[in-house]
Structure 1
Amino acid sequence: MTDHISSQHPAARGHLAAFVTIFIWGTTFISTKVLLTDFEPLEILFFRFLIGYGALWIAAPRLLRMQDKKQELWFMAAGLCGVTLYYLLENFALTFTLAANVGVIISIAPFFTALCDWLFLKGRRPDLRFLTGFVLAMAGVCLISFRSGGAVELNPAGDVLAVAAAVIWAVYGTLTKKISAFGYNTIQSTRRMFFYGLLFMIPALPLFSFRLGLERLTNMTNLLNILFLGLGASALCFVTWNLAVRILGPVKTSAYIYMVPVVTVTTSVLILHEAITWTAALGIVLTLAGLLLSEGRLPLSRKKDCDSAPCPPGSE
């Protein structure tokens, strides 16, 4: 009995890390909205990861020494995908299509993550439980995103970019799972990814009229919000996300992405005092049900599954 409890403890830590990450990421829209008054999207992105990179050096002021020089390529790819490409594609998508469209499309990332895990890491093939949870969660996300009653508008350029962002995030999850197998410290590994993310971001800065403009940070509102994005949404959240991937794997961790619209709506109600509609409430219920089903917390049938009975070899 003791062994069973101790074996479950790391999983609990992983779920807590994923939940904390998504809770913070779900509230970042408020800070971003405030900062967009004085900053361009790419400026916010660059400053937040630069602050995050510095914070991770303070948290773990030791060099990460590679056991194998070839491992550096995995960190380069993770920084390129998880920091540079994902956020640039998301920002581009928002200029071509509705924010609601982007929110819904990005939420399909768990599906692509499951495919990547199966195809490249020899993980479990997406089963009926996962697919059913995916459909439920996506239905909930759609109800939340389009709760205002506006018509759904298809904007091919922006929607394709949003799909590309979802695929890139799935690739990032696969890369972080591979990197976690190297056995390095999570903070140091995340810092290395940030370094390459910032490095690959630099060539794009002149294309978007980037300016340093540090005088904008003398405004306390701007300063506090950029610090929240840098220290919380970047430094802390990428560490906790990568920790969750190390413990739970990329598939179970990515399913928490379904929660982002739920946190966003809840925050809007509590902080911005926006009204919650019945469609949003139903969407929250469906999204949570989909998440719990994907995570194996809700029974799909009376038949015992791997959570209540021993799994066959190789199924985990």
Structure 2
Amino acid sequence: MAASASDLLKKYKSLFSTTLTTGIGTGTGDTITPATVTGLPTDTGITLTFDRVDSGGTSLGSKIERITGVVSGGNIASYVRGKDSTTEQAHSGGAVIEMVWNAQDWNDMIDWGLTEHNQDGTHKILTSPKVGTAITDTNGNEIIKTPATSSAVNEITVTNAATGNKPQVSATGGDDNIDLDLRGKGTGTVMKPTAVCIQVVDGATDTATGDGKAYFTIPEELNGMNLVGVHARVVTAGTTGTTDFQIANVTDSVDMLSTKLTIDSGETGSDTAATPAVIDTTKDDVATNDLLRIDCDAVATTAAKGLVVRLRFALP
């Protein structure tokens, strides 16, 4: 960023003192040329003090004026007169010019710091911070990229949640109806929790024991996910005894449940089972084209009719 007279943070050179080559009047029409600008900062604005003292070091009282500008070649350009509550006035050739620390530069620095910091040094809460092109981690690697869209009116809102509730990512903005577009890169897909419902037995048919009552092949969208939820539902409840089911990964030759999926007598769903199903977390992973099998290991004395099994998968 180019140096400016409006810079709140200004650099200094210790013990700088020179003289004015040619006198200046009031206003900003004259060229300010110090006898030397050697060592003066050029990457920030600077404040110079004119006629604080004469060449012999005697105070000139009200003759003092502070002028803020930028070093350009051998001149002070883009300057502002009468800074730090001093009076804009003419200065003769040979006037002493100094770089003297002053209240306005100090206050500007404090104002700069307090813009985003509290008095104890902690950061203020930022209500609308501007992000350039990305949010990065501590190593400078990109976490989220933020390309700008001209005249954008729609955005996403991330809402946190209290215990027991779900945080939310939602589409918001000026339009009445806004889709939320999530994309993978190249042939990649969006990996999200997915539930699959499988009709194992039609609604008018009794359940019966046996392996391989239904099969399901894992699609590539579920590759690398884990089985995280199971549920069974019959159309007509069975009575006397339980109806028990196992989920097997035929490809890996393992049973995926350490405690079977059960529907109790007189019930139509496994969600009310006295003994809930337990997924074996050492055998819950699936990969593309894995073959899963649904087995019926026990039926009620009066068999239930119909069966639908729901399997839920999510990334580990």
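Where a number appears in this text, it was derived from the coordinates with a stated rule and is not lab data. Model, not experiment: these values are computed from the prediction. Cβ atoms are built from the backbone, for glycine too; each structure is taken alone.
Things to note:
- Parent structure of the calculated result 14.2, given that mean count of other Cβ atoms within 10 Å over residues 119-126 is the read-out and 1, 2 the choices: 1
- Comparison across structures 1, 2 (criterion: FRET efficiency 1/(1 + (r/R0)^6) of positions 167 and 239 (r between Cβ atoms, R0 = 41 Å, to 0.05)) gives the highest value for 1.
- Per relative contact order in percent (Cα under 8 Å, 6 or more apart), the highest-valued of structures 1, 2: 1
- When helix-only ellipticity at 222 nm (-39500 (n - 2.57) for each DSSP H run of 4 or more, over all residues; to 500) is computed across structures 1, 2, the figure -1500 traces back to 2.
- Source structure (of 1, 2) for FRET efficiency 1/(1 + (r/R0)^6) of positions 271 and 287 (r between Cβ atoms, R0 = 25 Å, to 0.05), computed value 0.30: 2
- Structure responsible for 2.6, with distance in nm of label points 7 Å out along Cα→Cβ at positions 31 and 199 calculated and labels 1, 2 on offer: 1
- Origin of the derived value 31, 60, 10, 0 (P(r) over Cα pairs in 20 Å bins from 0, in percent; candidates 1, 2): 1
- Parent structure of the calculated result 17.7, 52, given that Rg and Dmax of the Cα atoms in Å, for residues 95-214 alone is the read-out and 1, 2 the choices: 1
- Computed over structures 1, 2, distance in nm of label points 7 Å out along Cα→Cβ at positions 79 and 175 reaches its largest value in 2.
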